[in-house]
Structure I
Amino acid sequence: MLKLPSREIPMVQFRRELPEYLAGGKPCFIEVDARAAGVVNLEYMAGIEENVVLARISGRRSEKMDDPAQQVRAEHAGTMAAIRGRFAVLHDACIIAWRCNILSDGAPIACDRDTFLALAEVRVPEIAAAIADLERECILAGELVKEDQDATVKN
């Protein structure tokens, strides 16, 4: 296997204000330091490709089920696994560090991978929007780097 040198990937600094009730009535936020996503981040691309393969395998398995209810449940579980996998790739390949002051059962949540994935699944619209915005900003940063690289190659 080749061990090519890797380039420094630009950092995305992301912050969103969240509803105060999530922090016990205090101003609430989530902040993330992340790398750009997309074709400029090989780890991200490899993770996304693997996630697509796993989703297709799950889909093929559910197609072979005879019971329609069981098939629908399996398809739904596969879709949820693919979504979770997408955010796992975002965390693993892009997120350097993250901070927030959201409380769970009165205590600050841990800012780790498992908690990030749990936040990506909660049904709080503002949290879902913040995580989707983070993903979008990382992808946009990658597209901007790609455009700069393409312009440099043309010159």
Structure II
Amino acid sequence: MIKYCLDRWNKNQQTLRDQLEKDTSLNFCDYKYLVELVTRYILGHGWDAENITVVDDGDYQGTQLFLIPEDTYQPSEYQYLMTYVGYGSCSGCDTLQAIQDYGEKPLTPEQVTDFMSLCKDLVTNMIKPYNIGWRETSEFEPVSVEE
């Protein structure tokens, strides 16, 4: 996990939890929607949740990469965060599908906990790909995290 994301997670995780508890669309959402929520409620101001790019070369299973731009006009290569998730084809091998019950009701407390864990994985997987050389910023360096 990078220092920036650890700090933002520690500061804003309750805001995300509050949002999850009242969001009835989560039982039908995809991973991009979760990345958008993480961008809005964990990363917050300065990141563009509306223009996340998804790279998915899988079919029924695979890996999705998410490029999250800074909220600026024409971001440069060093103005992105990237995260990923591996996904499966069914509720037995896909974390998101295993959490969802496809009902139109608020999440159960167990579902909220599971969604929080999945969102934390998205935050934990974040990197700033071009944080080197003259672009390097210490807040985007990796840090060790103990559970």
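Going by distance in nm of label points 7 Å out along Cα→Cβ at positions 113 and 129, which of structures I, II comes out largest? Mind dumping the intermediate values first?
Numbers: I: 3.0; II: 3.7.
If we compare distance in nm of label points 7 Å out along Cα→Cβ at positions 113 and 129 over I, II, the biggest value is for II.
Computing log10 I(q)/I(0) by the Debye sum over Cα atoms at q = 0.09, 0.15, 0.16 Å⁻¹ gives -0.38, -0.89, -0.96 for which of I, II? Label of the source structure: I.
Upon calculation of FRET efficiency 1/(1 + (r/R0)^6) of positions 73 and 121 (r between Cβ atoms, R0 = 25 Å, to 0.05) from the atomic coordinates, which of the structures I, II produces 0.90?
Details: I: 0.90; II: 0.20.
Answer for the origin of the read-out: I.
Taking mean count of other Cβ atoms within 10 Å over residues 65-72 as the criterion, which structure among I, II has the greatest value?
On the way: I: 10.4; II: 17.5.
Greatest value across I, II: structure II.
Of the structures I, II, report the one carrying the highest value of distance in nm of label points 7 Å out along Cα→Cβ at positions 57 and 81. Structure II comes out on top. Out of I, II, choose the structure whose coordinates give helix-only ellipticity at 222 nm (-39500 (n - 2.57) for each DSSP H run of 4 or more, over all residues; to 500) equal to -20000 when calculated. Value -20000 for helix-only ellipticity at 222 nm (-39500 (n - 2.57) for each DSSP H run of 4 or more, over all residues; to 500) corresponds to I out of I, II.
All of the numbers you see were taken from the coordinates with simple rules; none came from a lab. Please read these numbers as outputs of a predicted model, since none were measured by experiment. Cβ atoms are built from the backbone, for glycine too; each structure is taken alone.
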